[in-house]
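Have a look at these structures, which come just after this line.
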Structure P
Amino acid sequence: MSGDLKHFKLKFIMKKNCFLIILLLSSFGWQLSAQSFSDHVWKEEMTTTPEIPGEYAAADAVIINSETYSRGTFSGTFPYIEQLATYRTQVHVKIQKEAALEDYEQIIIQRFKGRIADYVQYKTVDVRIRKADGTVKNYNVRDLPLAKLTESDDLFESKDDLYIYELTDLEVGDELETITVIESKFLDQGRTVNLYNAYPTLRASFGISVPLKVKIDGRIYNNMPKPATRTTSTNKIFSWEMKNLKGAPEANSSGTIYQNDLEYFIYELNFDAFRQDQLSFQVKNYADQILQYSEDFLKVRVRKKKKLEEFYTQLFADGAKAFGKKPEELQAIEKVYLLNEYVAKKMQLINEELEDFEKSEGIDYFVLNGRTDGRNLVRIYRDFFERFEIPYYVAIAKSRFDGPIDLGFVSNTQIGDYFFVFKNGDGFLSINGMGGLNELPWNFYNTKCYMRDITDRNATLQEINFGDAALIDAKNNKRFVRSQVQINLKKNSITQKTSNSYSGLYARGARGRIMNGHKADTLDKTLQRSFDYNFRVYEEIKAKVSNAKVDKMETSPLANFAFKYSYDVVIDNLLKEEKGSFTVNADEFLGHSIRNVVNAEKRTLDYHIPYLGTDKEEYYLVFDEEVELENMSALLKKVENEYASYEMKITQMKPNMIRIQSIYTVKKLFIAKDQVLKLDEVNQAYKDVRDAKFVFKTKRA
């Protein structure tokens, strides 16, 4: 019920007490079903466990061996490369304390179907256990008992999406070895990898094997050992290995820039051999890389030139009226603003593969039909800049949470995205995807970006940094949910009118799905699917969305990229009654995206906040009879320090009306590892409320 559907949050992602074998491929929808996977034929005995080093004796568990190996075959013609890869992961762990049982007593496997299953399938899942007396038990995973979940379990809402098997006889002192093999058609072009795990690890390795036709290169950082390499008659194999690694549960979690502290490597796969035509020049640096990108993906085709010209003539005529000018008086920035307005507010983003006939269409087809895929969108902008003689650059950026770009290693793996920069007087402005004017994703701020002029083949690489002003703009980075909730206790029915307002960097992350639904005139259906998914395991709970609309969408930084949408929803049978009291889970209302901290008490790495700002939710609950919130005093919270704050305020406005206000604020971008408990304290205050229940007591009680 929370305003922007934050209740639709995939709780299983946060679950700790299981051995989680799961691939998160949410961009391909939520269709899931049974899959067939086989047992593994163990050819070797379980490795004899070496003596555990004294420094790890107090650990809850020690990973004896953690090994990942991928092998792929490739086909097609660049840039349409197809891959069939297998990823094998094998882990051998010793359970030393009771606490570790919670992490390994369940084997959880995601079910795939529909579009996901076309790309990913489990081929093998197996487990064996060496008991303390030395006997080894080999299990058929599908014969293990399935977990019997209740509504209090974290995974209850995801139980139909997962296989959840229980290892009922796993005990302290046991050793557990698992192996999974996944077959994937997702193209692997390269990765940034560290070998750290949640628990101390005696040996960790990552290997990749590719055909000789595919070139592979890599770099090591922070004293990462060099990889072992070998070549067979058909393949090139790289293997990275480390030993005696400390446990680092936070290494791959949000808020961490592990590249600042830990050993890691980057590898890159090169598919130039799959090109139909050979490169016209050799890529030696990132200036060359950007130019090659432009030749591969930014070549413009226009089929109906006159109609495209007429479109821009009309766009400028309408825009000039809004600016109080004549079309010929429009400045370059005003022209870019007008196109950006059209793209962001009118053009629907195509997330599926284009139809065959569309692949040969010119940009005019997409502009005139108000729909485009990502590749043609950047071609539209390139054509626009050159058509109207606006000096521009193609820029690259890497997420600041992935460390800086290593200019000495030219690789697409290091490029988070390509985008445009154009001159505006003495300064520069950016255009990125469906974003507003000079609006970048938050992770591209306050980091070194690079750009070049692709119209000049002799142009060199230039550095540009968009600073941290947007990140520290706590005044304008806001999310505000306001909801009027009519609760009919007699019918157990809730009617909710909700508005969701965003500004600053909160807006960029909220718009995509909503705006695409709005442009396609399917926003009711878009939100309905979210509610249906949220309540999918509760047959008695029914929700109906109506009147969904986008109320405001600003593409200008002068308007702080303000974005607002609203909807109505009726939800039946959400409340549970017992002797005149009605209960509902607090997280059906509350939905803050907090800055979660992993391993707060034993943190070994500093914590980095994406951006500052305030996240506020306000609910006005109006009942059909007099009520009081029985557990109000337990829900009231106010925790604040120099890094963050959380406050839960509840007010009995009238005998039948209660106001709930929940406010989460972050105040600093950087938190040293020895200070993260302060952020965690604030987070815990919110979690305590979120995990509680609202208990409404009537006079009938």
Structure Q
Amino acid sequence: MRVIKELFIKGKNKIDRFAMFLENGYNKQTMITYVTLSIVLNLIIEMLGRKSPIKGIYHMVRQPYVFLVNTLILLMVFSITLMFRRRYFLIAVMLVAWLGFGISNCILLNFRVTPFSYTDLLLIDSAMDIMNKYMNFAGEVLLVVLVIVAIIFLIICWFKMPKLNHRINYIRNGLLVALIVLVTSTSLKLAIDAKVLALNFGNLADAYKDYGFVYCFSNSVVNRGIRKPSGYSEKKVLEIKKNMDEKVDVKKAAFTPNIVFVQLESFFDISRAKNIKLNKDPIPIYNSLRKRYTSGYVTVPVVGAGTVNTEFESITGMNLDDFGPGEYPYKTILTETTCDSICYSLKDYGYKTHTIHNNTGTFYGRNEVLPNLGFDTFTSVEFMDVDEWTPIDWPKDKFLTEEIINTLKVTPDNPDYIYTISVQAHGKYPTSGEYPTDYTVTGADEDHEISEEHANELAYYSQQIHEDDEFVGELIEALSAFDEDVILVMYGDHLPSLGFDDDDFEGCNKMQTEYVIWTNFNALSKNINYKSEDLELYQMSSKILEQLHISDGAINEYHQTCKNNEDYLDGLKTLEYDILYGDKLCYDGVNPYERTDMKMGIRDIYITGVHKIEDGYLEVNGHNFTKYSKVYKEDEVMKTEFVDSSTLRVYDPDVEMLDKFYVSQQNSNTHVLFTTKAYLYIGK
């Protein structure tokens, strides 16, 4: 006991001496300011994220330890400034940055369900392209003013905020920073061990509510990719491979039909929401198909936004839950490496692989990422003849039918895999009620009344999915008449950002949409019998290929052979890590997949002539021009008038012999997707 008492006294003395060391010559008010700033900033951010001061305070009172950990993270960030003479300016920078993140989160949550995460910073380029669809002019001006004010504020801070006029005690301050880091990391570990916080979370919106913005956003910064699974080793991977090889169907595909996937934007059966009532079913064709053909619920990885993550799961068969919170692999790992996918699985069977999307080709960086997934062509809206748009300027989906049929016709000697991504039913949904709709929406009863604004946006959404339903009917009709065998797979990419939660549904949840598998041939005569069942989206491609006896690809083979194993998800994560981040042991250490030389569009675009017409104007003639075609003279883009698919018009009174002309397909001067060969002007 005496020894323990002596150790206790020695420890206490050391703590007292350290406290005295920090206190001597150190302003207590500095630390009080840092702590107060962290608390107030955390509270403001939570109020913004919850869109209510009361809810922010309630969160602080209801979950004090979570609030404390979030505050400690902010304190840890601010404490770094103790090591610099321009301390106050750095505090101002960090304050503006965190407030900016909080305000961005508040703004985004008005348009979508998913909160602001680190990956959104990687999507700024894409976000600028669609900002006008979510914000009116006044909102855009206000946002620009806020950015300008923040920049001016920081410039003033740089010149006006004083430097420390005394020598920094780096040892003392370093020890203090280390102490704050230790306290913060210890608090985090205790919270994670006690399951008060989580490292990974499937539902980002719920996580931000439960764990706080600061923690979740910080987690999205540092927790990216797939964490190395415990027990990852050559032995473990070889065990998984052996297990797959013992169960795999050795029968090789003799029947290779075309495979068309259609991912429908924000599409689901809204009538399954029990607290609202519609005057009629907006998707009768789709619901009829569900009753007559293979169907069920498919669990998608996102809700309200994140289309690209849905297609990632479908194309690769990988579980997005294994990646960092809020991560978009299209903006992280897939910019660096090729990846196992259904495209590569189909290559040895002669398939040509295509993506069709009636939105801009650069959105989410698809034009750069899809070659790493093995696609041969990518037809984005810049290569389509679209002349009809929704009231909020999204291209209508009915034009996709022609694109799908034309793509199937391009390769008459090869089967095709086509991944189609629609966009028409995209938000933000108008609340004004000014746009025509055949639908009226009310609360299901007196206990579930809805506002006029919410009824308007639900009615607008119902009109858009009804038009998508008509597109589905037209596509079925066109494929029925097509003279090649086709398997068609359709599903919604996620629920719309209309405030739906799990409590609004019975027998399903907000992470599920409805899928249908349809064929234009007698499937049973080909020994194909797809079972109606609920499944995860990352299992869908393997479900389709299994009946065709196509087991190529490590992920595809794993789903087909190991989906009933108890350690199924653990094994899947091990393979995913090995393929993308590990030693590629499942490939004997060498990535077998090469990036494809992907062609933008399926039609050849070229110039056949340039000639003067009148008053200084030139006509550029050629083939397959669209409204996104821009004429260049040398390196200068010219104001281009689209006349038709064979004619563009520009004003150039100074044209000279042998001037070089090009036509580029682009959605902006910085987003050029394709450029023709040069055409030399040789006069009339």
helix-only ellipticity at 222 nm (-39500 (n - 2.57) for each DSSP H run of 4 or more, over all residues; to 500), calculated, reads -13500; among P, Q the input was structure Q
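Looking at FRET efficiency 1/(1 + (r/R0)^6) of positions 143 and 167 (r between Cβ atoms, R0 = 30 Å, to 0.05), point out which structure of P, Q has the largest value. Each step should come with its number before you reach the end.
Working: P: 1.00; Q: 0.10.
Looking at the calculated values, the largest one is P.
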Among the shown structures P, Q, from which was the value 48, 34, 28 of semi-axes √(5λ) of the Cα gyration tensor in Å calculated? Q
Taking Cα Rg over 2.2 N^0.38 Å, for residues 279-334 alone as the quantity of interest, name the structure among P, Q where it is greatest. P
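Work out relative contact order in percent (Cα under 8 Å, 6 or more apart) for each of structures P, Q, then name the structure with the largest result.
Comparing P, Q by relative contact order in percent (Cα under 8 Å, 6 or more apart), the maximum is at Q.
A short reminder: the numbers here are calculations on the coordinates, not readings from a lab. The shown structure was predicted, so the numbers you read here are calculated from the model rather than taken from an experiment. Cβ atoms are built from the backbone, for glycine too; each structure is taken alone.
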